[in-house]
Structure formats: structure tokens, C-alpha cells
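Listed after this line are the structures, all set down as C-alpha cells.
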Structure 1
Amino acid sequence: MESHFLTAADASVPLIPVTAEALPELLAARPERWRNWATQRGFKAKPGSLLCVPSPEGQTEAVLAGYAADEPLWMLAQAAQRLEAGAYHLEEGDSEANNRLEAAVGWGLGCYRYERYRKPDRDLPRLVWPEGVDARRVEAMVAAHALVRDLINTPAQDLMPEDLAAVAQEIAAEFGARIEVISDPGAVESGYPCIHAVGNASVHPPRVIELSWGEAGHPHLVLVGKGVCFDSGGLNLKPGSSMRLMKKDMGGAAIALGLGRLVMELGLPLRLTVLLGAVENAVGSRSFRPGDVLTARNRKTIEIDNTDAEGRLLLADLLVRAGEIDPDLVIDFATLTGAARVAVGTEIAAFFTPDSRLAEALQGPAAAWDDPVWQLPLHQAYRHMLKSGIADMVNSSSGGFAGAVTAALFLKEFAPEGVPWLHFDVMAWNTRNRPGRPKGGEAMGLRAVLGLLESRFGSE
């Protein structure tokens, strides 16, 4: 990945973040022509606004970047997206070191572009590393986000189960991790029967991906990701409008893989396992059907109420596998239910956990990194909605209420008992353009969970 930073530059333009409240004082300390220019251009330092201040010779003397004081992460993101190519340096005054780190991450996120199918229309600006910023950490965070966004943005034609497995293998090779990809249909069927059933109708056979890294003796983190590379809904076919974005239904796997990459690149003192189920939920003569009964990896039986509730079937097998490898913390990511989006909208990551301390510990990092999360209830009384007349449970409640809750309760039946567990039900997609968060695939929850892991397990 091309770096959007410079170690040094012979000449660079000052980039000055400023809030609306601080603008008068800043201008008062500068030449009068700065004040005149700001007045002429109507610059009020609103968040996301820019003012290029010309020198007497007609060159750009400085750039003022308006931002909100409570959003330091995004103070430079708009500048990264809008400025002309060239070198810039942060003129920061009394900014705290942590703000400089966040600003650098925001700059990197603002420079993201998805370029697989068309050439970029212009070169991007580059920022001289702010003083005291951990460049390795910034680059690792930016790269993890870029990986997640690239995977989600890639059309299904170029990102089927075999392609997702290939990306995981490249990452494993980069960090010396061990990886096993189960691709033989018979092996998938015998070991991960629900994953096999969901992916069996596709000409792209399902894959089960298990990446392992780290030293024995460290706490064992297991990341689980739903990798439905395209979701037609199966025989419960989605309407066309609902199918349009279903290339993003592997967003959970992308986030799990991106977070796993970040854990490895930062060298967190963890033993890491990433478990991904990669399938296409297609329509064909081998599609699983409403009314079928599947037997999961732990031998629990599941009556299929709706073939479009397929993601939880993948996660069921993977969560059982997670419990078999002695985890200390299990976190799963999935684009699981529309109900979660109804509850919290598209820009908040809904999550569930039976562990109140874990939920509380997530709040601080989520706020610090402006990666909003919201806990929804694992209301056990709703378990009755999953009752089946012929199996241990149904895969989807037909009542139409509390869809995100019942999906989480379904997963709870397969999550390892006595082990802290977080389940994320996310959009994984920005529906609008914002500084540092372009429309398209998004690594929702990644920064919040990284902060949680660092506070819980520390760093070496």
C-alpha cells in the first residue's frame, strides 16, 4: 500500500487545524491579509472546511482546516481528500500527542480510494510525520482499514470464497502465521455442515479458513467472521433492491481479517485465531430449503425457516469450533440483520454480550476513536421465538419482532460457555460520504475493539 506520509520534505505547506471558537485568536496572531482573506472567502472554520491562504507571491502559504474539537480523529481527513498533491506538515500549537496520532490516522483514512477498476483522477497529498507520532502504529491502522474497505468494495465476481481464502493466505505468509483452508466439499460437509449447506448451491465451493498466530501462554483471542461473498437470499430470494449491495455480506469476515492483521502487525501479546466461513448463498438444485433440518457442528438441529437467515448458520459452526480451541475471548463480526439497522441506523455498530464488564470496557475506546457502538439486549425471554416443532430450534423467528435479538440468541446457543463473547451486527458500509469515511465498505467496530484489546491485554 502506498504511504500517504513523508519522513521529511524540502518544502512543505503548513496545515493548521482550527475550531470555530479558536479562529479569531489564530487570525489575530497572523498577518492582516490572512484575516482579510478569511473574511472575503467566508471562512468560519466549520468542521470539514478548508481555506488555502495565498502568499504575496501567489503560492499557498498555509492551509486552515476547520474541525470539531470533540472529533480530533477527523481534523485532517477532509484536507487529505481535497488538497492538491504536494507535501504538507501539521502546525499544531499545543496539541496533545494523542491528538497528533489520531489526526495522522484520520489523514490516512481520508486518503483512501478504491482503485481496482479505474485509474485515480489525481495524485494525493502527503503529510510529513507529526513529531512524536508512532508511524508504525498509524500505518498499521490505516492498512487494516484499507484492507477491510477493499475487500467489501470488491464485486462478488472477483471475491468469491476462493479469493477470500487467497487474501487470508497472503496475510498469513506476510506475518508468518499458520493457516488451514478447508476447501474439499466432503471435508466441509463433515466438519462444518451448516457452512456446507449454505454454500452448496454455488459453483464456488465454500471454504473454512483458520488462521493462527502468536505464542502459547498468551491470552487466546478468537475472531470469527461471516463471509457470505454474495447473498441472493437463497430460495427465499431477496428482491432486486435488497440484493444490490449484497457483495458486502462478507463484511464481517473482512473486519475480522483486518483486525487480525492489525493485531499481528502491532505485535499484541495475544495468541490469535481467525475463523472465517466463506460461501456464496446461491440459488440452484442443491440449495437448502425452507423446512429442511440441518445438524450443526455441535450436533444441535436447526429447522430452516428462512434461507436468507444464512449468516447465523455459518457463525454457528464457527463458534462451536472457537469453543474447541480453548479461547479466552471470542468476538464475532457479521452483517447479520436488517433489524439491527432499524434499531441503531447504519453508522453505529450494534453489539451483544452477556458480559456487562466487557460491554462497559468497550465504551471508552469506541468514544475515543469515534467508532460508535451500541449494546442491544440478549433478552433470554425471547428464546421462545426460536422454538421448532421438529428440531432443537429454528434459524429465524417468523414473528417479525426483535430480529437482531433473536439472531443473537440463536448464536448464543453455539458460543462457548463461560468464555467472554462479543457479537457485532454491523452494516459494514457507509451510505454517505464523510471526511475519512467515504461511501462504501467500512471497518465498523475495528478501532473500538482494538482499543478494548489493548486496554484488556496491554502491549509488550
Structure 2
Amino acid sequence: MAGHARVFICYKKVLSRDDNGQRLLQKNTEAEIFHYLLSQDDTFTPWVDNARIAAGMKWEMEIYRQILASDVLVVLVGPGTSESEWVRREITLAHALGISVVPIGFDLSDEQMAAEAKALGIDDLQWVLTQNIRLNRGTALLAELDEALRAAVAATRDRQRETLAPLWNRRRTPRAKARDDQRWASFELVSGAESISLHVAAGDLARIRNVDVFVNPENDYMQMARFFESHTVSSMLRRRGATIKYGRYQDTIQQELDWQLRERGRPVQAAEVFTTSAGGPGSELARVNKAKAIMHVAAVQAVDAESRVIPYKHPHQIEASVRGVLSAVATLNELDGVFSPPGTDQRAEQERLADRGEGRLESVIFPLFGTGQGGADPAEVIAPMVEGLLGFLSDPDNQACARDLNEVYISAYAQQDVHAVVGALDERLTRMGGA
């Protein structure tokens, strides 16, 4: 193995087990022991979160940075580890980055280890159940794990080498960003007796102002991208929708999304829509962008076995996603825009707006589905998106939604995408103005 292999140690700080109906808690000391023992072998450079990092955003960023730099993620699985949301997040990120995951169990029976692995979603991986995480058993532990860790590191490096070339080529030929213009070109959407403005919003989606609803094409597990993934709609919305409360970073949007799915299994169905606020009055998305809601539509399939996501590209899936968003808008307007978890700042703000008659949603902005990392052709995507818009709004059963909506936006970041979208719309709709 060329060079030191970086090992990220993923673990739950407080373990828990049932003992004759009583819940017993114990500090997980095995993580630091494991870190110490692994560091005695100059082949590996282990890293463990030992709580010396300050809480909040700085802490979360350091965790993600360390995973990103790792060759393998070791999951130390003890009693109750599967209850940790952070452990599941770290595993998900490792899979997304192509980093091998090695489960190592302790203080568990084979049956208990199998149950923990299944709950963590890693029951398809080969695990090691060890009794050697002891200060006097370092040699035995390293001998027991050496082959598995070396194979995992080699797999990570091979996997990342395969993906690096196309990513590098994409980076070397960046697409030119369009000049920011929220109404680069405007068209007329005719729905029965109603006329709705359709605008092409060029440039950075984060600069859009005074649009009530942002649409987020999310994966079917409804796990938003991390805030350091700056080139995704999901990460931008998650970051700008976050708040600082009592001096601590609050992951408001993902927390609310999880609440919306609290009684649902995952993955969800393609084109299903789940609504969250824009983070409440303290978020940038609400305060600066003036957004009221985010519609998270399942427009991307997460393929766990391949550690990647695949955007839905079939026209009927794109149409269904657009119709699902508009249907969700109609549902929220029936509720006067009050839908967030009771007792939250978001809910209080929605109730305040509803009391003033300002809770209804009148505008929505869609990104081009599947054209970012999915690589779909904007000219091909825009056609089913328009079909979805026209099909929904022309349905007599949806005229209330058509009356509520004043503006629909299509966001296109790159200059070439703007021209492709405008060209396709010119062939279908009447242009009202713009470039």
C-alpha cells in the first residue's frame, strides 16, 4: 500500500442496551482505544472525533472534511449504534464519495451485529466482530483487521481513480455562467381564462428574490446534499435555509424534512413531493430571498450499491414531478400556507402571514431537472417541463391553483442552457419580453 492510509473512525459516543427492561447507557471508550491501537501501525493514519472540536458549523465542517480526505471509513458498531443519526449521515457521505466502509462490531452477538448492520443500511457489507479492542491486544487487532482494511483502501483508490478522470475533464471545460437576470426572457402560459407569466431566470439561483416557492430536485431518500457541495441546488437551499439559534447552527430544512417523513419509509416514490418552510424568519432564504417554502420532489434515484445518484430523465417522470409540485402548491394554499411543525419559528411566521392574508403562494421557481451532474440536455428537459405545467394548469379541476399562481420561473445557470431553454420556449409559447 503506497503511502499512509487515512482511516476515519465513525462511532456513537454513548452506547445503549436493554437489560431486563432497563435502558443502560455507557460511554463508548472503544473508539479512542481503537484510534490509539491503529495509530501504532505506521501503515494507517486514523482520525476520530474526540469532542475537542467546537460544536456547531465548524465542527460539522471538520467532520465532513476528514471524511472527504479518508481512504476508508471504519464503523465501530456497538450496542445501540444504529440509533445515531450522525453515524448514518457519515456512512451516507462515505458511500457518496466512493469511500469504502468497513463495519467492525464489539460487545455484540452475531445476531445483534446483524440487526445493527441492517438498521444502519450496511448489512450488505462484510463485517468483523472482534474482541480485540483492548489496550493489551493491539497486535491481535491489527492482524485481524489488516487484510480487510488494506482491501478497502485499495477499492477506494481504484473507485475514485475511475471517477476522477471525467470529473477532472468536466472541471477543465467549465460551462460559462450566464449573467444574473431573473427575467432574461418572459413568456405567456395560457390556462383557460387565466394567463400566467413564465420567466427564464438566468444565472445563480441563490440570487433569486421574491419568489414564494423554490423547487428542490432531491434524491428518493430525501437526504439533502451537504452544505459544502456548493454546486447543487440541494446544498444551496440547505445552507441558506439554516439558522443560528442560541449560538448554535440549526439544520432547519433537513430537520423539517425529516419531520414531514416521520411516518414514512424511505425511499419514497418518484415524483413525490414533500414541503418544508424556507427556514423561518431567521434564515437567509426567507430573509434575503423572501422565499416561503421549498418543494422537495423525488427527482433523483439514489443507487446505494453503486454509491451514486441517477436523475430521473424520462419525460413522463419530469412531467409528473412538475405536476406534483403544482399540486403541492394548491394544497398549501388551501391551508393558507400554514404547514410547518407546531411550536417552531417557521410555523409561527406562517401563522403571522396567514393572519395578514399573505400566506398564499403565488410564484414558484423550477431548476432544470437532471441537467447538472445528471448531464441531461436542457432542450430535451424543458419540453416535458412545459407539458407538465400546461397539462396541470389547463385541467378544470386545477383552476383554483391557476388563479393563485401569477408567475412561474425556470432557472438556467449556464449561458448555453439559457439559450437552449429560450429557443425551445420560443417554438412553443408566445414571448412577452426579455433578451
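A short reminder: the numbers here are calculations on the coordinates, not readings from a lab. None of the values given here were measured: they were computed from a predicted structure. Cβ atoms are built from the backbone, for glycine too; each structure is taken alone.
A few notes on this one:
- FRET efficiency 1/(1 + (r/R0)^6) of positions 137 and 177 (r between Cβ atoms, R0 = 30 Å, to 0.05) derived as 0.90 - corresponding label from 1, 2: 1
- Computed 0.55 for FRET efficiency 1/(1 + (r/R0)^6) of positions 73 and 209 (r between Cβ atoms, R0 = 41 Å, to 0.05) - originating structure among 1, 2: 2
- FRET efficiency 1/(1 + (r/R0)^6) of positions 145 and 409 (r between Cβ atoms, R0 = 35 Å, to 0.05) from the coordinates reads 0.10; which among 1, 2: 2
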